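None of the figures in this text is laboratory data; all of them are computed from the coordinates on show. All figures in this text were calculated on a predicted structure; none of them were measured in a lab. Cβ atoms are built from the backbone, for glycine too; each structure is taken alone.
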Structure 1
Amino acid sequence: MSSWLPRNPAELDKAVTGAERDAILDAIRSLNDDARLGDSEAFYAQQRLLARIYGLHTLIPEGPSAEGSVLLHTITRLLEEATIEAEDGYIEPGLIDQAPAEPAAYLSWLKKLAREHRVYKHPYYREFIRDEATSADLRTYVMQESVVDGRFDDLLAMMQVGTSGAAKMEIAQNFWDEMGNGKPEEVHTHLFNKIFEVFEIPADELERSLTANALLSGNLAVLLCRYRQYYPEAVGFLGMTEWLVPDRFVQVVHAWERLGLPDIGIVYHRLHITVDSQHAAGWFHNVVIPAAESEHMRRAIARGTLWRLNSSARYLDERMPAVAV
């Protein structure tokens with residue numbers, strides 16, 4: 001199916017019809033079923049295909065693109081619905097029902113959820129990255145992290161569509177900070193890419209290196225920011241991402257300095273230790289608290305928060321066996 005992506009959408013829909021179309025959709029459903037039952041290869045294939053499809057919506061093509069294909073949209077929705085169902089399955093039954101209705105108390109409850117979650121101050125960062133990681137380990141680390149860090153500006157741009165008032169201003173300020181406050185050399189994705197230069201990471205290796213859980217992290221971010229119906233989930237997902245970053249990046253900076261790696265490669269992480277602390281505080285007070293007046297928003301923000309916490313925990317747990325080998 002990846003070979004379909006650089007095709008004209010109308011031509012693709014005209015070429016794949018009838019029994020062939022039904023067979024393709026059945027194959028996607030079978031792939032989703034296998035992934036749901038714990039087949040690691042199916043899970044990887046599912047998330048890899050979804051990531052490649054999302055590339056149509058987040059990258060400027062050099063030629064024809066299947067973006068807009070009805071068939072491809074149907075496939076995308078099957079993959080997304082299976083991913084959503086799986087992620088919801090990791091949420092403890094009844095947990096979201098415990099959320100307080102009063103906005104300030106709700107925010108405190110969200111933070112408490114994070115502090116009591118096993119992902120908070122995860123040993124991958126606090127022990128391995130900080131004190132044991134080699135330069136090769138950091139090289140692997142930045143490749144996996146690229147699925148979110150490498151396009152955070154685009155995620156913010158997508159999620160702010162349709163917002164207004166304090167929430168729109170907060171997201172816009174966050175976005176402008178990501179844009180280096182108008183200075184091209186300080187754009188955060190540009191600074192992040194300096195790490196790739198230090199480690200000499202080519203694009204084809206980057207794609208091959210991504211694990212299923214790393215792909216999932218990137219896919220969840222795009223899924224929530226792309227669709228307006230998932231805006232509140234995106235608020236929880238990205239807000240929690242920024243809240244967790246400063247403590248994690250302190251450990252990365254410590255490792256970078258311990259290994260004596262080129263200073264140009266760690267500017268991004270140093271910057272975000274301070275910036276994301278400010279962003280998280282502004283996000284909580286200008287985006288989360290006003291939205292928390294609504295029960296629908298409270299439940300959905302909590303859902304997105306838990307998606308981030310749970311998926312991040314699985315992603316970091318996945319890194320630990322490789323560390324022990």
Structure 2
Amino acid sequence: MSDNISILDCNWDLCPISASWFGYRPSLPMNATFLAIFTIAFTAHIFLSVHYKTHGFGICMSIACGLEVSGYIGRILAYNNPWSLPAFFIQINGVGLAPTFFAAGIYLCLTRIVIAYGADISRVQPKVYTYFFVLCDIISLVIQAPGGALSSVSASQGKPPTLGAYIGLSGICFQVLSLSIWLGLAAEFAWRCRKVGTKAWDPRYEQLRDSWRFKAFMAALGIATAALYVRSVYRIAELSEGYTGHLAKDEIAFCILEAVMIAILALVTAAYHPGYGFGEAYGPISEQKALYLPPWKKGAFFTRDLKSRDIPVELSVQSKTCARTDGI
């Protein structure tokens with residue numbers, strides 16, 4: 001490519017493929033496959049959220065899958081024209097922002113898991129896992145979104161979107177930090193459960209904990225979280241070099257560490273959906289969750305403080321088919 005030719009004027013006759021936004025011609029079969037996978041996952045999560053009335057989880061997962069669908073549409077458009085600005089914009093914003101919503105959906109699950117084992121065992125009260133970490137996810141999104149917008153502006157001027165990539169990188173770093181803290185609290189809760197022994201676990205949900213569907217859901221959630229973590233670490237390494245770095249122009253790495261990881265996340269959380277995993281206990285657990293104060297209230301962050309103030313943290317479950325009062 002001649003130095004006086006802008007990337008905005010490039011085409012197959014004037015510029016080599018290495019000079020395109022992607023650095024390669026996106027694979028049509030690969031991207032069509034992932035488009036189909038995320039379209040199926042998108043449809044499944046919408047259906048399951050309506051069927052099980054898991055509105056909060058369903059909204060997060062559906063938005064995430066929808067963004068992935070748009071991202072792979074962008075990559076398919078780039079097959080015909082790797083210098084296409086719209087294709088580049090759609091890809092970086094769709095594929096880049098979707099995992100933030102996947103993370104929010106994962107965060108929502110831990111609250112009910114804690115209640116199923118025993119809320120009084122947890123160091124922090126159950127709503128902390130929802131409100132605090134979803135807030136962290138919103139902050140991550142607020143940081144990443146301007147990065148994508150700035151990248152789009154730079155690209156529209158024919159300039160490398162370096163600054164936008166670094167802003168997006170800071171948002172992903174924050175996301176990995178909050179996910180790491182969430183994993184730390186989850187691991188600590190598991191350790192506390194083991195320490196107190198099964199006799200101290202909430203007896204009302206013993207049948208739930210012993211069911212294979214709940215165990216399958218727990219395993220699926222672990223796989224989904226690990227896949228998200230791997231993808232996020234890869235994304236940090238990728239964006240640390242900017243959109244023109246070696247990793248950003250390696251489609252095989254993108255396929256394995258981005259596309260496959262997120263596809264695993266989307267599919268396992270649909271196959272072993274929390275509404276399916278918790279079954280009839282979902283409603284009673286939701287009612288118990290509703291009893292807790294918002295964690296930003298004074299003395300409402302740690303479980304021990306709730307007990308010292310005689311705030312009710314238990315709910316007598318009269319029926320396993322209680323109406324669901326909390327869709328989050």
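Computing semi-axes √(5λ) of the Cα gyration tensor in Å across structures 1, 2 gives 43, 20, 15 for structure 2. Tell me which structure, out of 1, 2, gives 4.8 once distance in nm of label points 7 Å out along Cα→Cβ at positions 247 and 287 is calculated. Comparing all candidates, it corresponds to 2. 1, 2: which one has distance in nm of label points 7 Å out along Cα→Cβ at positions 159 and 207, as calculated, at 2.7? Label of the source structure: 1. Between 1, 2, which one scores greatest on relative contact order in percent (Cα under 8 Å, 6 or more apart)? Max of relative contact order in percent (Cα under 8 Å, 6 or more apart): 1. A value of 16.6 for mean count of other Cβ atoms within 10 Å over residues 103-110, calculated from one of 1, 2, originates in structure 1. Thinking of 1, 2, which structure, once mean count of other Cβ atoms within 10 Å over residues 95-102 is computed, gives back 12.5? Computed on structure 1. When mean count of other Cβ atoms within 10 Å over residues 63-70 is compared over structures 1, 2, which one is greatest? Between 1, 2, the highest calculated value is found for 2.
Ranked by distance in nm of label points 7 Å out along Cα→Cβ at positions 55 and 151, which of 1, 2 sits at the highest value? Result for distance in nm of label points 7 Å out along Cα→Cβ at positions 55 and 151 over 1, 2: largest is 2.
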